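Since every read-out is calculated from the coordinates, none of them should be taken as a lab result. Computed from a predicted structure; not experimentally measured. Cβ atoms are built from the backbone, for glycine too; each structure is taken alone.
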Structure I
Amino acid sequence: METVAPTRLDPYALAGAVKARARELGFDLVGIAPATPSRYRAYLRRWLDEGQAGAMEYLGNRFEERTDPKTYLPGAASVICLAKNYHVRLEPPPTEGVRGRVARYALGDDYHENIKDRLHDLADWLRETAGGLTKSAVDTAPVMEKEMAARAGVGWQGKNTCTINENVGSWLLLGEILTTLELPYDEPATDRCGTCRRCLDACPTGALTGPYQLDARRCISYLTIEERGEIEPGLAAQMGDWLYGCDVCQDVCPWNSKALESLDPALLPRFTSGTLDAREVAGWDEEAFRLALRRSAMKRVKLPQLARNARIVLNNCQGG
């Protein structure tokens, strides 16, 4: 069903139409935030200077764009923040072999393409409907997406640093459209973590150094995906059976106890148990790697990294 275009002179009607169109395109949450500079500019600068980003040097690049939407898109007035639920049902893993776990977000097709195509569709519709300039962004763009999502009421940034929505949980893929159009803003999300610290206590490597604070160098997601070299033995031993990414801090979050199930075919798991045989992965050649992970976000890592992770899983689970 095609959304009826409102007049450009009615920003409230336009905002309502934007949200309706976003839901037609498959987004589960949408809110609008002001395109104002980040409140966390000084914190981010300090976090980067302390080396807590590890090898993710790209996070320090384009710093001005990352911390000020108007630098990323000159004239930006509003940020349309969108989220898509990726929580999927998993089957019990096979009993044979040593299974390595894969983070849920990476089980379906590459979410970057899934989200980006929908963002472009929405941005095209917005320009055709009301004019203005737009710029779309997923997590590879220099945008403080979690801060923007909180400003737009999509969800607060939890103590585990994930975006949490009280109705959907934290299994959320985020995207943004910056626009020069002046749109009415939504109320910011309210932090509802309270006194809970389950995520901090459950983190296997102590990467959550305090509420809302993450030392990426200790995070299993960072170690299995971003770290190119050998992993320090003490940290490797704490990685357990995680082959790619980690979901521990989300698995224990009370707001995920009633998480909705995504029915988007593109997000359905290609590995139905969310696991792979670690011994098989350790023995993959390039052809097996390419065939198994075609169109998968897991191809962010190269085969040597994934094989390294598989060896760590084997060592942790059965002494190699």
Structure II
Amino acid sequence: MAKTKWPMLQKRHDRAKVFEYISNFPAQCKQAIEIGKKFNVMQGTPISRIVICGMGGSGIAGRIIKGIVEKEISVPIEIVADYSLPNFVDANTLVITVSFSGNTEETIACFEDAKKREAKIVGITSNGRLSELCEQKIVVSKAPQPRMALGSLAVPLLFVLSNYNLIASKEKELLHCTAFLEKERQSIETEAKKTAERIFGKFPVVYAQSRFEALAYRFRCDINENAKQLALHHVIPEMNHNEINAEILPSKPALVLIRNLRESEKIKKRFEFTKKTFKKMPLTEIWLKGSSRLEETFYGIFILDMASYYLALLNKKDPNEIPVIKKMHREMDLNK
């Protein structure tokens, strides 16, 4: 396509200056480190399981952190995006409620359910009712939308888990990560623009290996909310047992593969077979950089958030506004 006039598109469609929040992701994470360091909890009975509750742009924080710590942590982590908790929640369960606004009705319902069961509860929020209800809480910085505050919501989760002695402290690793992202900023922005241009006008089909499913899901949701279009995501190896058999494809599909340089040989072969099977689709491969899973994940967040932002501009959509979700909220309030 012709050389894209990004400054002109930003001026026309980014009235809330969303780009400032997305491009400042490393600084947001750095600020969240300082906020997380202040969290301190009195140790009590051992934690036998963890439930992280949240919806939409708030809920993705739990998915992201679960993917980072799942190989280290010795207790199970459940992600809840609903009005109620699993039956196993009890006094030995740590329930972390994440709501950027503090007023998400599903998350508030989970808080109330957790309190009845005498679970240990921590809230992560910027304001609202959750801030009033939670004794143990981390209050994060403001942003136009929850999805633009992922660093503020995800980083404190690591401090909560380390405070409960469930994982080792991640402070040094996080500081190294923010410096790494700052160093990679220019190349990330360049690659994000190329990715947006490759999938513009097409139906994105996003695949990642299982350990990075949260990134594929996050990208799909950002395409939905920022760029106002549908997308699909799945994981390898699971999609090799079902979706790879699809012969009737969406109109104008575009294949996006989220990969990392430390893939096992089996996963690498599955990616290559998937590429060969869907060879008629235009292909974009996002290679995650970093020296740890945390760095690879945060690198992926940064580049994919930017790609969805630039796709929004190409679609001539305001990346901040979510009119259909706002309409649904109004109708839900009327029906109460």
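Quick notes on this structure:
- helix-only ellipticity at 222 nm (-39500 (n - 2.57) for each DSSP H run of 4 or more, over all residues; to 500) derived as -15500 - corresponding label from I, II: II
- Label whose coordinates, when relative contact order in percent (Cα under 8 Å, 6 or more apart) is calculated, return 20 (choices I, II): II
- Answer label among I, II for the case where volume of the Cα convex hull per residue in Å³, for residues 16-71 alone, calculated from the coordinates, equals 126: I
- Computed 0.85 for FRET efficiency 1/(1 + (r/R0)^6) of positions 40 and 128 (r between Cβ atoms, R0 = 30 Å, to 0.05) - originating structure among I, II: II
- Given 1.00 for FRET efficiency 1/(1 + (r/R0)^6) of positions 88 and 256 (r between Cβ atoms, R0 = 35 Å, to 0.05), calculated: source structure among I, II: I
- Test item: distance in nm of label points 7 Å out along Cα→Cβ at positions 24 and 264 calculated as 1.8, pick one of I, II: I
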